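Down below are the structures I want you to see.
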Structure 1
Amino acid sequence: MGAGGVIGVAQADETSILAKSIGAALAVGLAGLGAGFAVGMAGAAVASGIVEKREATGTLLLIVVLGEGIAIYGLLIALLLILIV
C-alpha cells in the first residue's frame, strides 16, 4: 500500500483478477455441489418411479436432466465473470 492507503494500479489489477478467479471457482464449485445433490436425490426417486411405472421413463429422466441445469448455470456465471467482467 502506498501513502494514504492508495494502492497502485498493478496491485489493483492483480486484486481484481484474484477476486474474479475466486468468484468463478465458487460459482462452479457450489453449482456442481448443488447439481450433484439434486441429481442424487432425483435419481433415487426416478429409479423407484421407473420400477413402479415403466412407461413414464422418459418423463422421469427429464427430472434428472433438470438438475444438471444448475451446474450449467454455474459454468455460465463463471465464464461471464472471467471473460466479461
Structure 2
Amino acid sequence: MPMMFLRSGEDLVDGGEARGKALVNDYIRNRYHNPKDEVDPNWNWDGFVQDIQLYYAVGRELAMTTDWPNWSNQDEFRATRDRSRKGE
C-alpha cells in the first residue's frame, strides 16, 4: 500500500545531527520520566514547522489531483491497483 511514514528525527535545522543527538541524550539521561520531564519554553520548533509544512503540502497535492499514489510499475500489486482504479 502506498504510504508516507512520519516520524521525528535528531538532525536539527540549526545545529545538525551531532547537536540533535546530544540534546536527545541529555534529555533522556536527565529529564525523561522524572519531575523535570516537562515542556521547555527554550525548545526550538523549526524542524517541527518544516515537517508540518511538508505534510500539508503533500496532503494538499493529493487533495487537488486525480493522480493518486500507486505501486511502482514492476511491483506485483500494480496491476491489481490499476484495475481497482478503473472500477473493475
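Where a number appears in this text, it was derived from the coordinates with a stated rule and is not lab data. Fair warning: this is a prediction, and the values are worked out from it, not measured in the lab. Cβ atoms are built from the backbone, for glycine too; each structure is taken alone.
In this comparison of 1, 2, the computed figure 2.9 for distance in nm of label points 7 Å out along Cα→Cβ at positions 28 and 44 is attributed to 1. Across the set 1, 2, volume of the Cα convex hull per residue in Å³ reaches its highest value in structure 2.
Computed over structures 1, 2, relative contact order in percent (Cα under 8 Å, 6 or more apart) reaches its largest value in 1. Looking at FRET efficiency 1/(1 + (r/R0)^6) of positions 36 and 76 (r between Cβ atoms, R0 = 35 Å, to 0.05) for structures 1, 2, the greatest value goes to 1. Have a look at 1, 2 and say which one yields -30500 for helix-only ellipticity at 222 nm (-39500 (n - 2.57) for each DSSP H run of 4 or more, over all residues; to 500), as calculated. Clearly, the read-out refers to 1.
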